[in-house]
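None of the figures in this text is laboratory data; all of them are computed from the coordinates on show. Just so we're clear, the structure is a prediction, and the values are computed from it rather than from any experiment. Cβ atoms are built from the backbone, for glycine too; each structure is taken alone.
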Structure I
Amino acid sequence: MKSIDVTALGELLIDFTDSGLSPQGNPLMEANPGGAPCNVLAMLAKLGRKTAFIGKVGRDMFGRQLKEAVESAGIDTRNLLMDDEVHTTLAFVHKKADGDRDFSFYRDPGADIMLRAREVDGELIAASRIFHFGSLSLTHPEVREATHRAVALAKEHGCLISFDPNLREPLWRTLDEAREQIAWGLAQCDVLKISDNEIRWFTGKEDFDEGVHALREAFGIPLILLSKGPEGSSAYFGETRVDAAPFLMPDTIETTGAGDTFCACILNGVLENGLEPDEETLSAMLRFANAAAALVTTRKGALRVMPAPEEVEALLLSRRPGNP
């Protein structure tokens, strides 16, 4: 009997985001709990799912802050470890004029890359329905080995595998290495969440249908979700493609965590409907995921501010035909 809906492995870090200027004119930064895998779990927990995290932070003030934040989000932390020697990973997020983001990482070393294969809790994975991971746990050999072991255990115990490349170029020694490791992740997954810029980068195709076809041909991924920012999203399953319009919010602040929120809602839909949803179900999944992601863009941070299901439903209702 599977007692955990989704277990995720990967980075847990502090996202320092712009918070204005001090009286002296110096930039102020807010220390937000972050890291894509835990953002995904936090949204799933808001949707009533049982979740667990595998990763490592430093035994320092930021590590303690992160552990408290993850626990308060309702995520199982039995396999969240604390490193006595290496500090918690930090990321500084700079919002560009076009709304996109630049990242500066303090991570070489950072505690998240210190996770080792022997520290992965196999019983936790065995108890899970879905195992989720990204590419940031593939950037260094030792944490890569831990990720490989976790994926192997997930397959052995019949978990569905979910992957989000979440490309962060500054964290890779070369983009060729990034391509090689992301290809490994693509070869493992049943569910892929990928962004518009990532699919263009990986496949070299400007046309999204051609890019998805290339991924299907190379890796045989059953369900592919494509997030396109202000252009909405698409889902590909079998011969079916479903598109959903975005929910553009007038009070958007930043996009941090939007893709993770989208991914979580899709995984919730997979838990509800299985890996072979029909077109109507896929469409509903995409609309819900788009709405939830839009709400997150109106809030600073991500992990602590995921929307409740009723907030998402209210936004969906407000955008139906006949509503202003």
Structure II
Amino acid sequence: MAKNVRIRDVAKAAGVSTATVSRALSNPELLTESTRETVFSAIHATGYRVNKAARNLRTRQAGAVLVLVPNLGNPFFSKILAGVSEWFDDHGYSVLIADTKHHATAGKLPVDYFLDAQVDGMICLDGTLSAEDLKQFEANGVADQIVFACEWVHDSNLPSVRSDNLQGARLAVRHLYELGHRKIAHVTGPQDNVLTHVRRQGMLEERARLDLPVRDDWIIRGDFSLESGRAAAERIVEMEDRPSAVFCASDQVAFGLISTLTARGLRVPEDISVVGFDDIELSEFYVPALTTIRQDRHGLGANAASLLMECLEAGPGAGNEKAPVLVDVELVVRQSSAAPRR
């Protein structure tokens, strides 16, 4: 690749002015398709690289966005991050990724990324941001540069992209009911999580619609983790009136539940059917393969990226009163659910 290629070298190779090359890089929609193709062919042929640092100084933009993740070790977030990264890569933005758990111990605030001019916008996957965090966004004039994805903060008017969690819970309970189950337990997510409340609401609404029996001990508190699935299984094994099926608020919970039930001598699905939520990659290969609610995680990421770009292009003061973008979910039936034994 040629070194020290300048914009005038591209212009000469393309047979256009340097202004046209600059316009192709900054506002390609202003040029005809044939001119754009000619300029970009010349860029590729000459090996010209845009000096993003210099461009960002001129425009006073960072050319980057931040994705704030509540737990980078959770495999659920991988496809969401891929959707965000691919979308912004096609639109010339860099993507930074940070774990909110690290911030809590390091004393860094989410708003610091804006104040340090590191990013132009933020996609937040963590619905447990504090009221102080939201207050800092407002106080520093960056609230209209933030979009929530997957999770969101209750009572916040910041735009968000989310799965249809209510419908997903209904689909899970309905599936078990149609198999013949009437004694259905639910392992929830963490108490302060918005997804926990919505999925529990959907479960309760569908249970009421189908006139299913309700027992307090069949609603078991979890936290989306393998360990909470293990703990839930231990409780279920000791129950005198044991449920015949369990709807788990995440696939990780379902994995912990199934492995512990199996270790305690109960078979899935012969003795207890299990349904998860998320459809992470392992779900298809678990033994037994997990029946679950599939979230379009890549779609969540891409939609959040597109929505954030809309906010950035609208500019400060344009307002962020947008209805939540709902992404459809799907029931995926595999081997962990079956009709109850008679």
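Of structures I, II, the largest value of FRET efficiency 1/(1 + (r/R0)^6) of positions 122 and 218 (r between Cβ atoms, R0 = 30 Å, to 0.05) belongs to I.
Name the one structure among I, II that P(r) over Cα pairs in 10 Å bins from 0, in percent of 5, 22, 25, 19, 14, 8, 5, 1, 0 was derived from. Corresponding structure: II. So mean count of other Cβ atoms within 10 Å over residues 130-137, computed for just one structure, reads 26.6; which one of I, II is that? The read-out was computed on structure I.
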